[in-house]
Structure P
Amino acid sequence: MQGDLFQTQANLPLEKAEVSYWPQWLSQPDPLFCELVGAFNWQQRSLSIYGRTCLTPRLVAWCADDGVNYTYSGDTAPRQAWPIALLRLRRQLEVFCQVPFNGVLANYYRDGDDSMGWHSDDERSLGPRPCIASISLGAPRDFAFRPLNGGKQRHNICLDHGSLLIMQGETQKHWQHALPRRRRVNQPRLNLTFRHIID
């Protein structure tokens, strides 16, 4: 399932961050995309953002080990069991990242109108230096970074079908990320963000 890992790695030039990208980490992403789109109980969740309650502009699902819960933006996602195909991918990523992932937050972007706003994955349950392993399937989408301190430095990268992006170290302390709307995109995208929840 994995591609030619080491020849295609790119490290993003972000100060005080560790972000690496493999554009073709999965050698056969098409069947995985087709299988996983129908494997989740997708929901449009209500989140509390800056004191306002709003619906997520995408569909989400949380898969995790028994007893592993994840709360973000005031919402605790209901846990679903791991699909078999996702367990295989989890094991590969655990070996590759040397991290015992125990949950994955899946996001389904139906088209370019679906998006994710600026945020950091800085919940206490992720620990002080979390490793987030993000697999992208489906339509390529732009992924943006900006400094948490309000600096002008920005960085955009297009996340391709079958790619892997890893954020670790101090990244969440110093940077926010987002998936902006792209009205010209008319195909769906599935994103799998593997995490290790510590409490």
Structure Q
Amino acid sequence: MATPLSVRLRHPSAWSLAMALVMGALTGLGQAPWGLWWLAVPALGAIAAQVARARTPGRAFLRAWVAGLAGFALAMHWIVEPFFVDAPRHGWMAPFALLAMTGGMALFWGMAAAFAAWGVRAPVARIWVFALAMLALEDLRGLLFTGFPWALTGHVWIGTPADQLAAPGGALLLSALSLGLAAAIGTGWLRWRQGRRVRAGVVLALAAL
């Protein structure tokens, strides 16, 4: 007998994917033209915490992939514009092109999450491994197939004083800043849920500084 939709939506996995979708969209708002880094970085921390709590590498992959899909869909929305030059003929291709592009780029997020979940069981340690894997795969994304280094997590700092870090370390150093702060926020959130309020407060205060 099929499970009713209302029951499926109450399942923790469904809520986790819905949360991943929302948090992913918020990371997309950190990119141009919005530049809302103060939403994007905490959202990235929430995604890291979701990855840390996933029971299997497959679930971790799916949560991060869904988040990446939503984030890249907002950040890369402009790629559909050429299809509307001759909209009657090519306009129908636009959603498929956007889905293919963003789905492919989200694979890098999913792979980072699956690797972290496969390699590390401790939730806090997994957050930091996820952040490091994300950083490595962002660098790889800029190299593979001639490279496509668009919508990196570090690009949320463009137009802020922090973008001066690009002078000594390039976009990768900016991504390290984003992912480091996100990992700290995710760690603080996990500590808070574990009842370790003091540790959580210290971690979040350091992230805020």
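What follows draws every value from the coordinates through simple rules; no lab data is involved. In this text, all values refer to a predicted model and were calculated from it rather than measured experimentally. Cβ atoms are built from the backbone, for glycine too; each structure is taken alone.
Of the structures labelled P, Q, one was used to calculate relative contact order in percent (Cα under 8 Å, 6 or more apart), giving 22. Name it. Walk me through the intermediate numbers first.
Working: P: 28; Q: 22.
This figure was derived from Q.
Out of P, Q, which one gives 9, 33, 35, 17, 5, 1, 0 for P(r) over Cα pairs in 10 Å bins from 0, in percent as computed from the coordinates? Could you put the intermediate results ahead of the total?
Values: P: 8, 37, 42, 12, 0; Q: 9, 33, 35, 17, 5, 1, 0.
For P(r) over Cα pairs in 10 Å bins from 0, in percent, the value 9, 33, 35, 17, 5, 1, 0 is produced by structure Q.
Matching task: 1.1 is the computed value of distance in nm of label points 7 Å out along Cα→Cβ at positions 106 and 138. Pick the structure from P, Q. Source structure: P. Consider the structures P, Q: one of them gives -4000 for helix-only ellipticity at 222 nm (-39500 (n - 2.57) for each DSSP H run of 4 or more, over all residues; to 500) as calculated from the coordinates. Say which. Attributed to the structure labelled P.
So if we calculate distance in nm of label points 7 Å out along Cα→Cβ at positions 58 and 154 for every structure here (P, Q), which label has the highest result? Can you show the working numbers first?
Values: P: 1.8; Q: 3.6.
Structure Q comes out on top.
I have 2.0 for distance in nm of label points 7 Å out along Cα→Cβ at positions 18 and 34, calculated from one of the structures P, Q. Which structure is it? Computed on structure Q.
Given 1.4 as the derived value for distance in nm of label points 7 Å out along Cα→Cβ at positions 26 and 130, which of the supplied structures P, Q does it correspond to?
Details: P: 2.1; Q: 1.4.
For distance in nm of label points 7 Å out along Cα→Cβ at positions 26 and 130, the value 1.4 is produced by structure Q.
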